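Participant: Given below, in the form of structure tokens, are the structures.
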Structure P
């Protein structure tokens, strides 16, 4: 499993690119050196709570959003997690899950 520093870095990179910011621009917005942004995005460094708050402000998200990265896990782990969830569903919820998958993913 990826460690939290790597996952957090991927999340910051994702948001930065979504807004069209360069590392230098994001660094300017949060008040750090652009090399520090690079180290965070690569998983070498992890930001302080204060910097996490500044990232959230600069990226216009709640701080908790920066830690929602289950979808960033490697695909094999995601498959295992999905299969485990499906195997533990009641019959009623299995039918409901099937309907969601068929409706939203298999168009």
Structure Q
């Protein structure tokens, strides 16, 4: 059943749950698609999380640029990977060879 946020965008319950979790990732930190899927009790749900974030109508309030792949690779971004890198770097996240050190920057 779709729900409305801010009376302007209709999103599915699943997407709403993804956006709610993503909005809790603090500036200067990241999480992974797989971690969000696990928090939603979805086995192998990382791709579904990625698809929901790709359609995120609430950016930057829902900071989807703070979600990366489980190997630390920055992954995709609807506005291009250069934009994602720029946003992350502006928040103090160091990116080396398109990767983020999850032992330093991943939310615990």
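Read-outs: derived from the displayed coordinates by stated rules, not from any lab. Fair warning: this is a prediction, and the values are worked out from it, not measured in the lab. Cβ atoms are built from the backbone, for glycine too; each structure is taken alone.
Participant: Using the calculated result 3.7 for distance in nm of label points 7 Å out along Cα→Cβ at positions 35 and 75, pick out the matching structure from P, Q.
Facilitator: Of the options listed, only P reproduces it.
Participant: Could I ask something else about it? For which of the structures P, Q does the calculation of Rg and Dmax of the Cα atoms in Å, for residues 27-90 alone return 11.1, 33?
Facilitator: Matching structure: Q.
Participant: Going by mean projected area of the Cα convex hull in nm², which of structures P, Q comes out largest?
Facilitator: P
Participant: Who wins on FRET efficiency 1/(1 + (r/R0)^6) of positions 51 and 99 (r between Cβ atoms, R0 = 25 Å, to 0.05) among P, Q, i.e. which is largest?
Facilitator: Top value of FRET efficiency 1/(1 + (r/R0)^6) of positions 51 and 99 (r between Cβ atoms, R0 = 25 Å, to 0.05) goes to structure Q.
Participant: Thinking of P, Q, which structure, once helix-only ellipticity at 222 nm (-39500 (n - 2.57) for each DSSP H run of 4 or more, over all residues; to 500) is computed, gives back -10000?
Facilitator: Answer by label: Q.
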